[in-house]
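J.: In the part that follows, the structures are each spelled out as structure tokens.
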Structure P
Amino acid sequence: MNTEKYRGFTIKQMSQKRNSYFSFANERREQTQFSGFTLIELLVVIAIIGILSAVVLASLGTARQKGSDAAAKENLIGSRSQGELFFYANGNSYTNVCGPNPAPGGVKSINGQVLAAAQAEGLGVISVNSIGAINQATCNASATGWAAEVPLKAPTGGFFCVNSAGNATTTTTFSLTTAADITCG
């Protein structure tokens, strides 16, 4: 038996120690060489993420359009009560209810609410006492009544119209067909 010692270990112990160290290193190298994802696996994951994000973004666009339509409708519906306040402050007349100026006594017209409805739909124009159009909000008034309508964005499109008679309707084409028209639908 060889009992030569090197740094306190026999040659046999040193050989065993060296073999165990190198076998561990070899095992470790084999593990790291074959671990990880292949290029195809990564491409499949990226494709799945792309498809899911496209679906989510498409549905968000529709939700934004519906939100714009809801805001426009709410502004026009609120204009009915403001129109009544204007009517009583203006000596029982709707004259100038669509204009920017308030009635005597400082009661505001419905112009601000119709403008807010137009802006919710991405429009900045209110046409007063004119024919309805696809690129503008329209507000017509006479002494006896008024009507306001705005084009909608949602996939179905159309127009939303409210008037002093209490009507609130959605139509496929504009309702206000003349400059004096104060009916919806």
Structure Q
Amino acid sequence: MLQAKADWYWFYDLESHTLRLNMTEFTFVTACKASKLLPNAKQTQSFNVADNQSYCEFYAVIEEQLGLSEAACVQIALNAVAQTKFVRPEQPKSWYFVPQKHAHKRTMFEQVVLLQSQYASAEFLILEENKDCANLMLLSKSLQLDERKIMKQFECIKVLQDRISSLPKSTITRGKYQA
């Protein structure tokens, strides 16, 4: 796992209108939409202890549940940290997804889940949740939500809990995701 360093910091690039993380040797460009950023996202901020803790937790979940490469785990975990720290909260948009009346009960450790739109299903990472709703980040490359709207990888959406289902057991082998 790529270890955070004390000199890492978040900054907003005015030319490209992107939120970035300076990681000493290189710069990571997040997938956060500029129009959805909180005002403080445009201020330079250190990658602090709380950011590092979230990064490590998201990394561990992705590595355990999907078994992806280190580079993929880092990319997902850093986008998850950026989304939870810098993106404005939104109201649920559950109407895009099919209710899961007979969904398998998830365990508290299942953070990678499935949502089904009218057009397709896709894998998401739970960023935050309560008993009613969850804020989720799309892990799949894209997801058609309706006739015109397509979600892109690493975009977030908030939905009611009844739209979320566990990944089918056929896609998981000893905690590893099979693409």
Structure R
Amino acid sequence: MAANLDQLIPDFKPKVVELLARCKQGGVGMRVFFTLRDPFEQARLWRQSRSTEEIQQKIADFEQGGADFLAHCLKSVGPQHGDPVTDTPPGFSWHQWGEAVDCFWLVNGEAEWSPQKLINGINGYRVYADLAKAMQLTPGGFWTSPKDWPHVQFRSISNPGKIMSLSQINEAMKARFGG
């Protein structure tokens, strides 16, 4: 999946370009595979591996909190199956705001997903995370739980819910993504 860096906010895009260049200078090829993720895709990913009860509770929480659009996102994508991907429901990921990227480590033309594998004594995800941190970005690989080595975000604040109300998030998502 190709990612469009132009979907990132103007303050973040040049930092991502610089981060990728620094990785390359260090002998690590990182490729962006996700930038902007709409709340429907976030809902699909969040619903994976969740019980019907947990999903229904989140929909009810959104509806009771006046977040009709976010509830609609969760309802409209239908059942999803798969391994856990994210703990973050729609609207609460910086991906929906153009403030996060996910990259994979490119080794011999193939995506390498292991945060433990060493090639020539280095792990690409560790290099990527160390450089991101040095640039005042927030790498998901250094989170306590869950670790998300491909993820880097612009803000140190974990999610928009720390600085905006549910209503503000809902209205921003509705304005940006329709509904």
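The numbers here are math on the coordinates, done by the rules we state, and not lab data. Since this is a predicted model, take the numbers as computed values, not measurements. Cβ atoms are built from the backbone, for glycine too; each structure is taken alone.
J.: Looking just at mean count of other Cβ atoms within 10 Å over residues 58-65, which of the labels P, Q, R belongs to the structure with the highest value?
T.: Once mean count of other Cβ atoms within 10 Å over residues 58-65 is worked out for each structure, Q has the highest.
J.: Quick one: helix-only ellipticity at 222 nm (-39500 (n - 2.57) for each DSSP H run of 4 or more, over all residues; to 500) came out at -11500 when computed from one of P, Q, R, so which one is it?
T.: Answer for the origin of the read-out: R.
J.: One of P, Q, R was used to compute relative contact order in percent (Cα under 8 Å, 6 or more apart), and the answer was 15. Which one was it?
T.: Attributed to the structure labelled P.
J.: Moving on. Taking distance in nm of label points 7 Å out along Cα→Cβ at positions 10 and 82 from the coordinates of each of P, Q, R, which one would give 1.1?
T.: Going through each structure in turn, the value belongs to Q.
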